[in-house]
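Q: Next up: the structures, one after another.
Read-outs throughout are calculated quantities, based only on the coordinates presented, and are distinct from any laboratory measurement. Because the structure is predicted, anything quoted here is derived from the model rather than measured. Cβ atoms are built from the backbone, for glycine too; each structure is taken alone.
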Structure I
Amino acid sequence: MAKRGLEKYVTYPSIIPTGQEGTIPAKIAFPYRHLNYTFTIEIPRSLYDGAKLSGKTAHVPAGIQDAWLAGYYKAFSLDPCETQIYRLLLTQFRKIRDELSLNDDEYLELITAYVQSLPYDINKLSSIEIAPRFPVETIVDGTGICSDKSLLLAGLLSHEGYAVSILQFARENHLTVGLPSPPGFDFAGCGQSVIETTAILYIGQPAAEYSSAAARPKVFPIGHGTKRYGCIREVARILSELTSLNEQLSDSGTLTREITRLQTKMNALKETLIASRDQLPVLHAAGKTEEYEDLRLIHNKNVERLNKMLDSYNKLVVEYQRLAVLAEFIQHNRLDRPAVSRKLRTSEE
């Protein structure tokens with residue numbers, strides 16, 4: 001069959017299986033919502049060894065610039081030899097999907113949870129050779145850097161019909177996965193929501209190190225899927241609420257400053273009350289009735305002021321604790337978006 005497009009000029013990486021017999025057990029373990037899932041799939045050793053030994057570079061003629069990268073990322077995510085591996089893994093994911101009656105958005109979150117939970121490969125990051133792993137390698141090795149994990153997730157989602165892309169942040173030397181998003185809910189106007197693979201984050205939540213990046217990432221579509229993530233607006237609301245909570249609860253936040261301001265005023269008023277409390281018996285013993293009565297009235301008014309201030313202070317502390325619990329819930333339930341949304345709705349009632 002004749003080659004089309006850049007394939008006529010660029011030689012992309014591909015897996016050449018070896019003749020090695022047998023299989024390698026790959027243990028799959030990951031959390032989703034409030035459960036932990038574990039199962040094992042058997043990977044043909046010939047495929048894994050072939051992926052390890054296959055070249056990872058592309059031979060690119062001069063003048064093509066970045067156009068070849070789309071085919072390069074596809075070569076890893078969609079190598080035909082990996083189809084059987086995706087089938088093995090996705091069969092298990094589909095069982096979980098059916099058991100939990102997950103819709104397409106929740107199923108995407110399930111698959112993403114698996115890839116995000118794979119440990120980050122610190123050793124590879126510090127090595128000289130950081131060419132991407134083929135997804136079959138990442139599955140067996142059980143670890144990876146941003147490129148390894150993103151190419152694996154892109155391959156899995158592509159095989160399940162999602163309109164997935166690879167997002168390349170050239171300046172940050174970072175890869176993520178992207179899904180089409182409506183204007184205003186995409187990252188830096190690139191038309192895509194970010195799926196970070198190196199940490200457990202909400203879909204659409206970029207990692208902190210590039211969340212304010214000025215440059216748009218380059219978008220390289222993977223596969224021909226059409227499914228999209230329908231909950232990006234819901235996630236945007238969750239993230240907006242979390243940002244607001246963190247701003248209020250930070251050391252310089254509005255709620256924290258108000259609590260500190262009120263506490264300072266109460267401490268000053270307490271010192272005034274101590275002084276007047278000590279002075280009252282002295283005035284009484286000296287027979288200074290008029291001065292005594294004046295100070296007594298002031299002292300009692302200050303006691304009332306302190307009680308009101310203390311009541312306000314306690315309400316602020318209760319509100320602070322409520323918001324802190326809510327922020328912690330949002331942060332620690334990133335794998336259960338529906339539960340977080342329900343929590344937010346309840347907190348508004």
Structure II
Amino acid sequence: MILTTMDRHIIMRTLFAYVFLIMVLIIFFVLIHYLEHIDDFLDHNASLRKIYLIYYPSYIPSIIEQVSPLALFLAAIFTTSRLAQSLQMTALQTGGVSLQRLSFPYLLLGIFVSTLMFIVGGWISPHTNQTVLSYDDLYIKGRNQQIYVSEIHRRNDPSSVVTVGYFDRRTKTAHRVQLQQFGPDGSLIERVDGQQMVWRDSLWHFSYATVRSFKSGHEERQIITPLDTVLLVFPRDLARSVRDIESMTIPIATDYIAALQRSGLADTGRDMVGYFSMFAYPFTNLIAMLIALPLTYRRRRGGQAVQIGLGLLIAFVYLTAQKLTEPFGYTGELPPLLAVVLPHSAFLFGSLIALVIARK
């Protein structure tokens with residue numbers, strides 16, 4: 001389908017309003033965040049140079065990803081309502097342009113922004129979030145809480161288990177470690193005990209380890225100093241935090257989720273919700289565009305103020321619905337995939353119904 005002058009006009013005006021709103025929301029987010037955590041920054045002697053030249057610039061890709069659906073939705077409402085109030089939409093419909101044809105530039109822009117946000121959320125913001133999370137650990141205590149820190153049990157492969165008494169995330173050191181190897185009949189055939197196991201050069205290093213082998217009811221013991229071993233359990237598997245998934249690109253997050261499932265962990269709901277959100281949340285931008293057109297393409301009593309106010313209400317309900325369903329995925333009351341997809345599916349279905357009704 002060839003873009004007309006009107007299509008380009010709608011796209012350019014909506015994009016201009018979108019970029020402007022993104023900039024305003026970034027400034028608003030940074031100010032609110034700084035005022036909320038100014039005591040933490042002062043208590044930990046954080047310099048303004050680090051905060052405003054390193055921390056918040058690193059935060060910007062994540063902020064853009066979060067506020068993009070709201071900014072695009074409001075931009076579309078603003079542009080369309082102005083066209084409707086000036087009777088340009090009415091003139092197009094009188095000239096035989098269908099609502100389906102009018103929706104083309106909105107769909108095109110929604111797909112473009114959704115694809116862009118998928119790239120930002122899947123590859124760009126995870127890299128910058130590594131800086132954000134490290135600064136949060138330094139200056140804002142409690143924002144990146146660890147899920148497990150002691151008495152950790154992980155499945156290395158179907159026949160072996162790693163047990164750690166305590167893991168120090170900062171130094172990547174596991175204390176009171178046991179590596180247990182089981183035979184096909186489930187009997188213990190070997191166990192490695194060590195006081196410390198350190199992650200270094202992509203390997204686990206024991207400075208001192210005791211290897212105990214069990215054969216035919218007899219035990220053989222051997223002391224090895226030092227001992228290097230390759231495991232399928234990595235430091236991130238031993239000290240998970242509630243925001244780990246934010247610093248992972250989609251390929252890394254895919255491997256991470258596979259490792260969690262392989263380890264036999266039950267409490268993976270939060271990680272699964274975060275992983276599925278990487279794919280689902282960018283398409284909030286497209287759904288927002290589908291909602292915006294039938295909401296504002298007709299001239300309404302009260303003018304733009306009423307349309308923008310109604311748009312804000314719908315955007316608030318949409319974003320709230322996402323946040324309300326996610327905790328059910330955390331706890332397992334809903335499958336994580338369903339908890340992520342449910343609000344998007346509901347509003348997508350509602351937007352399609354609104355388009356059908358508006359055509360009539």
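Q: Can you say which of I, II returns 2.6 when distance in nm of label points 7 Å out along Cα→Cβ at positions 19 and 107 is computed? Please report the intermediate quantities before stating the final value.
A: Details: I: 4.1; II: 2.6.
That value comes from structure II.
Q: For FRET efficiency 1/(1 + (r/R0)^6) of positions 43 and 59 (r between Cβ atoms, R0 = 25 Å, to 0.05), find whichever of I, II sits highest and give me its label. Walk me through the numbers on the way to the answer.
A: Values: I: 0.35; II: 0.80.
The structure with the largest value is II.
Q: Something else about it: When relative contact order in percent (Cα under 8 Å, 6 or more apart) is calculated, the result is 20; to which of the structures I, II does this value belong? If you can, show how the numbers build up before the last one.
A: On the way: I: 14; II: 20.
Among I, II, the structure yielding 20 for relative contact order in percent (Cα under 8 Å, 6 or more apart) is II.
Q: Given 32, 20, 17 as the derived value for semi-axes √(5λ) of the Cα gyration tensor in Å, for residues 91-266 alone, which of the supplied structures I, II does it correspond to? Can you show the working numbers first?
A: Numbers: I: 32, 20, 17; II: 50, 20, 12.
Derived from the structure labelled I.
Q: When FRET efficiency 1/(1 + (r/R0)^6) of positions 67 and 171 (r between Cβ atoms, R0 = 30 Å, to 0.05) is computed for each of I, II, which one produces 0.95?
A: Working: I: 0.95; II: 0.25.
Only structure I yields this read-out.
Q: May I pose another question? Taking helix-only ellipticity at 222 nm (-39500 (n - 2.57) for each DSSP H run of 4 or more, over all residues; to 500) from the coordinates of each of I, II, which one would give -17500?
A: Values: I: -17500; II: -19500.
Only one of I, II returns -17500 for helix-only ellipticity at 222 nm (-39500 (n - 2.57) for each DSSP H run of 4 or more, over all residues; to 500), namely I.
Q: Can you say which of I, II returns 92, 51, 34 when Cα extents along the principal axes in Å is computed? If you can, show how the numbers build up before the last one.
A: Numbers: I: 113, 47, 37; II: 92, 51, 34.
Checking each candidate, the match is II.
Q: Then there is this: Can you spot which of I, II the value 13.3, 44 was calculated from, given it is Rg and Dmax of the Cα atoms in Å, for residues 283-330 alone? Each step should come with its number before you reach the end.
A: Values: I: 19.8, 64; II: 13.3, 44.
Source structure for this number: II.
Q: Related question: Taking distance in nm of label points 7 Å out along Cα→Cβ at positions 307 and 339 as the criterion, which structure among I, II has the greatest value? Mind dumping the intermediate values first?
A: On the way: I: 4.4; II: 3.8.
By distance in nm of label points 7 Å out along Cα→Cβ at positions 307 and 339, the leading structure of I, II is I.
Q: Work out which structure the value 175 belongs to, where volume of the Cα convex hull per residue in Å³, for residues 27-162 alone was derived from one of I, II. Display every interim value, and only then the final one.
A: Details: I: 119; II: 175.
Of the structures listed, the value fits II.
Q: Now a separate question. By the measure mean count of other Cβ atoms within 10 Å over residues 155-162, tell me the structure among I, II with the highest figure. Kindly include the intermediate steps, with their values, before the conclusion.
A: Numbers: I: 22.5; II: 16.4.
Ranking I, II on mean count of other Cβ atoms within 10 Å over residues 155-162, first place is I.
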